[in-house]
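Novice: Just below sit the structures, each encoded as structure tokens.
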Structure I
């Protein structure tokens with residue numbers, strides 16, 4: 001019936017760490033998968049009946065595949081979405097923060113005074129990624145996927161999803177810690193055009209059960 005609630009569980013996993021030492025944003029870099037214990041734990045704890053959607057960048061796709069292989073779902077469909085990409089840092093990508101400060105001091109200073117609103121040349125501000133993340137949330141809410149959605153994505157995207165669910169300002173969203181291979185779990189309750197949210201936990205790195 002139209003007035004029934006559609007309940008969805010959102011499992012948000014940040015990709016494995018990237019040992020680059022640079023600002024990488026949209027750069028398609030490999031991740032470090034040496035923490036096999038944490039990957040084994042994620043495979044055990046995350047729901048096997050979930051629909052899996054990954055950012056289309058390699059570090060997220062490969063993180064998803066490592067988890068699916070450990071769940072004995074290696075042939076399970078892995079959907080990719082460019083809307084789940086990290087914030088683009090434009091001309092800063094591939095540089096260290098020290099290099100950016102030396103070559104673009106005015107923008108560098110403005111960025112750290114107002115990181116949600118300021119954007120590097122050719123890139124995005126954090127504020128810019130919020131509409132595309134909201135659009136992806138809306139798309140997934142309207143999809144025919146099951147109750148559990150497993151999103152393998154980036155810190156900025158997870159901050160945006162949590163912040164949107166709580167009605168936070170962009171500045172408050174950026175205050176959330178989202179570590180590599182952490183899990184964030186939300187529940188959405190949709191009825192018609194209205195959606196309410198419950199935040200179950202954010203940035204979980206525990207070695208115990210999260211279910």
Structure II
């Protein structure tokens with residue numbers, strides 16, 4: 001399988017690229033392709049989320065699946081986190097790529113929770129993620145999965161998570177990456193919005209419990 005990772009130079013994206021490359025051919029998409037990471041099964045691809053849909057679609061040519069794990073880190077929420085994400089969905093449809101996996105944020109689709117203390121400083125970010133997620137779920141015909149973790153930490157992964165999330169929890173980046181990889185291999189995650197945090201259930205088991 002050929003898999004495009006948009007946001008390949010980020011903390012999540014760089015780990016995701018290397019994990020996926022053990023099983024798939026990976027297109028590592030970013031605005032500044034990392035020539036240092038030209039390992040086996042990894043091809044660097046230039047992707048600028050400010051470009052138009054046609055250019056983005058050209059970058060997806062031949063891909064079987066797309067991951068969107070990019071973000072502006074609060075610097076350009078409208079053009080990158082919201083509109084940039086939506087353009088990649090439109091581009092995927094234009095390029096004939098059905099499988100689309102989005103990294104989002106916990107409770108992004110539940111605005112009634114945004115006033116809670118752990119989210120109160122992230123309202124603008126959550127608005128961007130909310131409408132990107134809404135577009136993916138209601139305005140596309142993509143085989144989507146949306147993964148919504150809480151806060152990310154650079155900790156050693158345990159390979160264990162919880163997906164029946166009603167309150168936020170921390171997430172090791174490694175666990176998030178391993179879950180993103182597992183989602184691609186598990187067709188039962190198609191059409192699902194998955195909230196997660198670190199927990200006690202092995203990742204594959206947690207995904208299989210989604211029903």
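Novice: Using relative contact order in percent (Cα under 8 Å, 6 or more apart), single out the structure from I, II with the greatest value.
Specialist: Largest one: structure I.
Novice: Here's a follow-up. Which of the displayed structures (I, II) returns the greatest value of distance in nm of label points 7 Å out along Cα→Cβ at positions 9 and 137 on calculation?
Specialist: Ranking I, II on distance in nm of label points 7 Å out along Cα→Cβ at positions 9 and 137, first place is II.
Novice: While we're looking at this one, here's another question. Could you tell me which structure in I, II was used to calculate mean count of other Cβ atoms within 10 Å over residues 17-24 as 14.9?
Specialist: I
Quick note: the coordinates plus some simple rules give every number you see, no bench work behind them. Bear in mind the structure is a predicted one, so any value in this text is a computation, not a measurement. Cβ atoms are built from the backbone, for glycine too; each structure is taken alone.
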